[in-house]
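Derivation of every value follows stated rules applied to the coordinates shown; laboratory data play no part. Just so it is clear, the structure is predicted and the values come from calculations on it, not from any experiment.
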Structure I
Amino acid sequence: MSKTVKSMILQDYADRFGEESDVAVISIRGVEANDNNAFRSSLRKKDIKVTIIRNALAKRHFAGTALEGLGPVLKGPSALAYGGASVVEIARELVELIKTFPHVELKGAMLDGELFEGAAGVEALSKFPTREEALGQTVQLFLSPAQKLVGSVLGPGCKIASLVKTIEEKLEKGEAIAKVG
């Protein structure tokens, strides 16, 4: 391959993956054309893109970037799955699609500079909460004590209000109220 072609490929990688820091690495070797189209179409619906890469050039391009840690999984035929809401969403979608397309190989994924190797790593990543889910859990943690406090304050007050209401109803009907105590 000539230097010109290599530089064009590196420029393409820069354009496609310049801002990416979280990706999944898969191998679609052995997947038939129709299955490959269906697989990519399913991912495209979730705004996930798949790009076949040349390992040596990708390693050269990723040097000094957030994707530098992908080196150990860039062996053999490789493709990057990127885009979507987050790499957790990508991992979830890939784990689901593997059931339908068993020839697709999960090689690994990168999240915040941490490499999740192999199919087990991608499956573990798929169980992580997404950013939105994590924010929701954090907000719930902050609100939980306040909700408990409000419940504690309102609980006895509601009981007293219920007793007053019962006494009021008995007095309106002319019934006698027994002394407590």
Structure II
Amino acid sequence: MDLQNKKSWIALGGFCAAVTAAAWFGSRYSPRDTRTRLWYNRLEKPSFTPPKGVYPVVWTSLYALMAVSGWRVWQAESSEERSHALRLWVAQLVSNAEWTRIFFGEHRPLRALLDVAVLETAIVKYIAAASKVDRTAAACFVPYAGWVAFAAVLNAEIVRLNPGARKLFPRARAA
């Protein structure tokens, strides 16, 4: 294996590690926590809320596409367009991880709705920037953009249906 090929595989591993870190960060705030699960179960949800088994399948696929997309852009010849696309790639990843912390960790669906709007904007901007560098990399983000748009609608409906969502959080037991 030549040095350039080895660097490329290491870079792919780095992009996979980055999305894994974002997924891990988000998972720390997931409904697996008992109090968060109680809060989430108390929320009124729209009829189009997917079953919970859908999320791991969708997100595993989307995270894989995100890693491949970033890696493909990274592999392109160094340019301002490439650098811009990579900055957007990082920005969307941070926003992605933040949404879970805000929605599930802080129990703030309205604030999470603002974050998901920022996330969708970063994704669309990334697609536009990546398309100037690598069209396949840009195409890898299209399913992600669609899913996040759906998540934004779902989040907005949860906000509408639960104006007092934070009050549904169970209080810690007194010591």
Structure III
Amino acid sequence: MKIEVLRLNHRKKRDTRISTHVCLTARAFGASKIYLSGEPDEKLMENVNDLVKRWGGSFEIAYSKNYMNIIEEYQNSGGEVIHLTMYGLQVQNIINDIQKSVKDKLIVVGGPRVPTKVYKKADWNVSITNQPHSEVSSLAIFQHMLIDGKEFDMSFDDPIFEIIPMAEGKKVDIKKEG
């Protein structure tokens, strides 16, 4: 099962930090690609690509002005769309059903007000609590549950840097010259 993420309605002046964190979370928790919609942000995309070069893996970032095309193409190619929202079905009650499907997953996280058409088009509207909170936390919790915590054992191919776990201090192994 391939996992990809769609970040809706990125606003360059307001959302750069949170959208960057959505990208980092998607990658760290097993997604292979993220799509940004909203305003184009070349700097954000360059920063994410630079991070992937330094820390390894094959994570991709792409921009699309029309997010509904991404959703429809995903479904037309046999994938499922999971929209994370505080108004959806509670994750703990439906995660087993979502996991049973071997279809590729497109996880949609919003920004400012998500249009009704996204709710209607999604195969699953899923809540991670029914209280307001960050799309970053929703994405992390959902991906963690979707892959049963396997992100803890993931490795990323061809990194320049790799963190060495320690109880105190910080140690980074330099695998190769960047």
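Which one of I, II, III has P(r) over Cα pairs in 10 Å bins from 0, in percent, as calculated from the coordinates, equal to 9, 28, 22, 10, 7, 7, 7, 6, 3, 1, 0?
Corresponding structure: I.
Among the shown structures I, II, III, from which was the value 30 of relative contact order in percent (Cα under 8 Å, 6 or more apart) calculated?
Among I, II, III, the structure yielding 30 for relative contact order in percent (Cα under 8 Å, 6 or more apart) is II.
Which structure, out of I, II, III, was helix-only ellipticity at 222 nm (-39500 (n - 2.57) for each DSSP H run of 4 or more, over all residues; to 500) derived from, given a value of -19000? Kindly include the intermediate steps, with their values, before the conclusion.
On the way: I: -19000; II: -24500; III: -12000.
Going label by label, the one that fits is I.
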